[in-house]
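These are the structures in question, set out in turn.
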Structure P
């Protein structure tokens, strides 16, 4: 099996271009100004990181890896198991899921077939293939330790946990079953001492396949919003909301004007399933959000007043804007208008890149931006006007029913 499989896993090396000066003195702008020397640093190429990737389409040359492996790279190079090296083009990324798709122009490639990760069970044997610490084509084995892990990073999380050794450099590599089919993309480890301690995590292949298809087709993931907030359902919550159900998840809030609101979902409903996928805990809903795209029609089953009701939720395109187009401190966010009773009520941060200026300023996904310099911003247009041409601003926001100010 490994003789057939390892050729489908590649090394991914990234490089950045940095500006440098021949002399340390030339780094000082006052020294250059005193000598009237023009600011002409040299540009040199520097290795940034190395990780792994998986060939998923041999004919087209598509490779899947982690977003954090290629983040901010000016140049990406892929080395195959037979030693051939190729420049790679970045097709697109999905940072909330930590996935990226690359493309190389090469012949005689080996692709790994996808397995159905929904069929994985705790205890199944799995094998990790990658390039830990630069040691190419390293193979380690273990079992599936747990499924549906979350709470590790910001974003959509539904990780496979494994005790197969995963170390720095394994990111983007393959987790395969004993038939050599791809069950996950290795992405994270718990490493108190900097190396493997038997707790590694992989993105399930079903999620990888869905996101990869969106990126290849559109160059980006056009994720839609269902428009509800959910909570785990226990006996106390069931009694509080007058329902007998203890299986499923409770709808605590419905965004007015959202797809869920239009479909007829109400606060207090118990969400039982979406498109046949059982909603047993809030993480299940988060996983569904990760693969809910604009244009989808979702078959939703709820329980209301002791009756099971089937609804269709149509995911329409939200009008959104990249925050960097409004102000440089908002770079890395995607913003949409938030409506209450059909009236604009603020600007909602629907997603954010963790390594962006916006994240460093203090913005988080789920924030609602309410005012700029004490002037109310009911929609994106007013936010743009409020930030137009200003270098310093105070933005009033709401997060989890609490209010605060961000200054920049």
Structure Q
């Protein structure tokens, strides 16, 4: 049987004329569970994680999966069993980590708007660190910790004013972004934090954006952060760990991000050269662990040729896969079983009542009504950002491990959507 591996998708391939994830035929899953359907490869996720683990071999380092990329319980369970910690940005994400078997003492709590109740729950659970993003947050966290008779472990998230050269909506390290403490205010903020009895300073944090495909922004950010580490420790404040965030990109459309182990070989060489090679390192990859591990399966409902555009209307929509509508993002679209005929150019769109409901523009595809297609690189920021817009139920999810497949989320019904609503009178 011939095999054709898709570029950038090492565990997604055509065997003969049928697209598979690992050893499972996707058309079988579509028939069994319906569409739209998200399918994930365990091997792809563990392989992506292994690249980071190789890069950190022999180092004091902790990989904390940035779970906002995909927070499905079975995926969290997979990473927890592989030794990951977790980067969270809400109290709900903390509860998911604990429900999936993750360890609270491997959890880092990021985000600019933590509430008092979220702080209380995280302190009670015993998380590893709060990544604090403003001086106002320091004050509130100190109050919460003192009221509980505790000390909150804190790391200050520094905004290094480094351009990650990515989409403006997912850039986080510039002066005009809402994240972190300004570079020039960092030392004063650490001095204030170290004076607060309810806080224990343990580290420094930096995260400059997402879908980064070049090495230079990471190298620049590391230099700026290490300059700050030197200044902070010269002021008598010791830092146990240095957190360099995440943000490494994946291959959506011929993108060529550095491999995780190759990138970290260069970053660690810089760390060694500057005398910080023995310091504990924390990182928070998300997209790069799950993005290329997932596909979204959808059925062609109608073909609608037009005078200016041809529309292929499918049953997946912007509520299932919001990245194109939000970021004009690109996902490759391929048939589950290629026809081998002449292609036409189609705009692939969904049923939602919005002109922004498109999944792919000007795609050359040979299609017929009833065909099944896959949107690739759908493991990150798709299901986790899905909604019930137009009262559409969220899709089912399946996890593949070799020849086995597991339903990890049932398709949401209308009854599920209305469960917590009430009529009046």
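We did not get these values from a lab; they are worked out from the coordinates using the rules stated. Please read these numbers as outputs of a predicted model, since none were measured by experiment. Cβ atoms are built from the backbone, for glycine too; each structure is taken alone.
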(message) Suppose Rg and Dmax of the Cα atoms in Å, for residues 110-349 alone works out to 20.2, 59; of P, Q, which structure was it derived from?
(response) P
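Out of P, Q, which structure matches 2.7 when distance in nm of label points 7 Å out along Cα→Cβ at positions 62 and 358 is calculated? Please report the intermediate quantities before stating the final value.
Details: P: 2.7; Q: 4.5.
That value comes from structure P.
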(request) Name the one structure among P, Q that helix-only ellipticity at 222 nm (-39500 (n - 2.57) for each DSSP H run of 4 or more, over all residues; to 500) of -8000 was derived from. (result) Q
(message) Once relative contact order in percent (Cα under 8 Å, 6 or more apart) is calculated for all of P, Q, which comes out largest?
(response) Q
(message) If you rank structures P, Q by mean count of other Cβ atoms within 10 Å over residues 78-85, which sits at the top with the largest value?
(response) Q
(request) Work out which structure the value 18.4 belongs to, where mean count of other Cβ atoms within 10 Å over residues 86-93 was derived from one of P, Q. (result) P
(message) By the measure Cα Rg over 2.2 N^0.38 Å, tell me the structure among P, Q with the highest figure.
(response) P
(message) Say we calculate distance in nm of label points 7 Å out along Cα→Cβ at positions 222 and 238 for every structure; which of P, Q gives the highest result?
(response) P
